[in-house]
1. Can you tell which of 1, 2 yields -22000 when helix-only ellipticity at 222 nm (-39500 (n - 2.57) for each DSSP H run of 4 or more, over all residues; to 500) is derived from it?
2. Compare relative contact order in percent (Cα under 8 Å, 6 or more apart) across structures 1, 2 and report the one with the greatest value.
Structure 1
Amino acid sequence: MTRLPRQDVWRSARDLPFVVLAAALLLSLFRSIDQPRFEVALLGTEVAFVPTDAALALLAALAVGRLLGRGSLPRPARTVALAAAAFCTWLLVSSAANGADALVSAAKLLEYGLLALGLVLFVRRRVQLWLLAGLLVAVTVAAAAWGLLAFFDLPPARSAFPGRRQPSFLGEHDLAALGVISLALALAALYAPAHRLGRLPLVAGLAGAVGVVLGAALAGLLALYLAIAAIVAAALARGAVTRRALATTAAVALVVTGGVLVLRSGDLGAFLRYLGVVERTEVQDESASSFSQRLIYVYIGGRVFLANPVVGTGWHGSLPPEEFARFLPDARARFPDQPPRYFPSPIEGFIPQQTYDQVLFELGLVGAALFLALGVVAVRVTARVARQWPRGDPDEVLAYLPAAWLAALAGQLAGAALFGGIPLAALFWFTLGVAALAPSLVPVQATLAARVAPRRLSPAAR
């Protein structure tokens, strides 16, 4: 980020609320289970506290102070904030009916929403958003480097499975999600050549591509395709498409797709044999678990939803046996050739595999409608930002990033569920925060032009 004004960078470094926001975001990108902790008895259950919780608590205190001083959220962010608040309220209320464990699980997920609130309240200049984006890229670089060492079984990141997909220090899906975030920044910069980001897009592109490939999550590929679709659609609307940018985008997509499919070829082949697309071998191939097991979980989750269609089971995080165990015999009959370990344990519980069916069977149609409304509102806001941002602006990349990151998030949620204490939850709320913040960062002249233009076209004006 060599072209960013140094005085703005140093001013941000001395801005305490912004520094706390950056620290909370950084800590949120590390799994809670990998952080030092202490546990206390609370509400009849054991609650673990980690450094991330402390940073988010400090961020919450600063946010409350800012809201008490200002009185309300910035006007451009209110639509997304209201939709998010409605979804969060339903999630929290539904969890309260399921006891202390469910309530704590909901609170651990929703506390990451403070990242979105912090973005809206404490990011006042575009350079601050670039600093946070640079932080995400820096973590992507570190995770991709660690994953590469593990892939080649090099110290200090020795791997039990060299030459295969790697979780790095994040987890496969989290690594892929962070990789797509960085790669989307690089691809967006192709359509805004006058940007002032220096070599950040190049670094983000290389690290992001490595992260997506090593994470080898098919949901990561879907996220990449959706991000590319959002970027190209915005570029078409803005008249910023060039052959070189399109060719580079297509080449990157092909290379990343090839890398992911190579690492997942065994799983894909076994799953195709299970579906009967290709001929089965005499010996059962158990490497299809990552796909056939998802079908089993979707089936059971669907049965849970049909038993509780309106309000769902209430938020649990991980479903307890009493919510799903009665459907296990039907699932085993429906998938008779799958080994027992592919089915959820009637003792240990049911861990959701993707967000969309998790929302359906835990929050019901009410929760699904609120979740959909949040998505629709965020899409509309980011699309408006993409239309209004002026061509040739040094921060023109921000015309594409909110929509691209939101589209990527939609793809990632198809492959992983939402829980507190994982990087994907932090990226979920960070992305929604960027969507809410983005209208406030659009250059003033563009905002004024958008307001004046309809008046010029009105019959009264004519």
Structure 2
Amino acid sequence: MERTSIAASRATRNGEMKILLISANVAQVPYPVYPLGLGIIAAALEKAGHAVTQFDLLQNNRSMEAVAAAVREADPDIVGISLRNIDNTNLLHEEQYIPCVREIVATVRRESSCRVVLGGSGFSIMPEVILDTVGADYGIVGEGEKLMVDFVAEAAVGRYPETRCVRAAPGLMGGEMPGAVYDRDIMRFYQKSGNLAGVQTKRGCTHHCVYCSYPVLEGAAIRPRAPRDVVADIRRLIDEHNVGYIFFTDSVFNDEAGHFREVVRQMHREGINVPWTAFFRPSGLDTATVTLMKETGLHAAELGADASNDTALKRLGKCFTFADIARCSDLLVEQGVACAHYYMFGCPGETEALVDEGIANIRSLQGAAVFIFMGIRVLPGTPLAEIARRDGLFSDDKELLESVYYLAPDVDRDWLEQRLTDAFAELDHCVFPPDSMDAKLRFLHSLGHVGPLWDLLLRKRNRRLRSKKK
């Protein structure tokens, strides 16, 4: 029987569609995080009356046999595959994720005649190219809560879109952005891998970083969720899943409009005190705010510094200086919050002299862990893509499916790698290449340690400093 007739007859007979959602993410850097997007789409589909099964590839050790078994057991009308990243953005040790998605699609094809739909932030970056590469039927570009529900409703009566990519501009507001359905089995795996669970407080980004795809994916305006809904998600994770660490997945937690303060105040009012972390811009914080956040469980802060000298910061579109970064870092460290920085070298405008200035700036930071990257992954739709195109790094967006990295023309790649290696080799709290501690952190998670664990770098550094003083 033709596939459309199968789906339509099942929906008519059962009053619902059977959906298998697969998280294709296998990235564990900087730490494994529950596939929040999968749970959000599951919540929207279940609310619309459909039966949803969630499957996590990382939980199943990347096994295609497990994918096949999940398809046989779920017997789905539609399979949705969520792609969070297209690669690991690490120039020195590249790992491509698209071949794995292609293998998932092929495995589903062998087991079922159902339609296969792609989605997720990684897919939405370059949807047509990825869709053609992996061989899926359709793709959802952007926010899937409504688009996927509409797609399934139409599929239930045998109607499918004329175009393979279904898209809409980001526009969901407040309560239209549901909390996730957290699958118990998947959650148990992540509880053994650091016990981090994601919660989203808002979407959108008002900043203009030249390399970043967040404004492309989520829009340039902040769209907050109601603080009580955010806290309800946290409460459910604590009460129903015994989660021991929360990760706020916002592109920037401390937004300029101050929505984050309302979330923190709501957490405080409801007596929430669970360890949590988030990405912060290195400005807009004060002692009183940090103190209140600590009372709700703030344990670690990740600063989106990205460049280590003022020239590169300006060329990246940042609205702060390295002095702002240092002040914010000092504030967090003084308040007892573990602090991590992320820096990229080879930014537009950098020279060998500016690289050395950035190294000196990083070495001057006190009490923070630092992860150092070489080069910047170029993504379509960003200003950096236009800079890289003008510099002759690529000519067609299709080429960006294979990793293209921007390195300032005035900086030699081999020189930069050696310079960074030499500069940070003896510093326990500075990690270059950025994945050099991955195996150790995964081992510690397997022993039951929770959280991102890069704060262990600081403990090691402090022990070394104390021994020197003796």
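We did not get these values from a lab; they are worked out from the coordinates using the rules stated. Predicted, not measured: the structure shown is a model, and the values here were computed from it.
1. 1
2. 1
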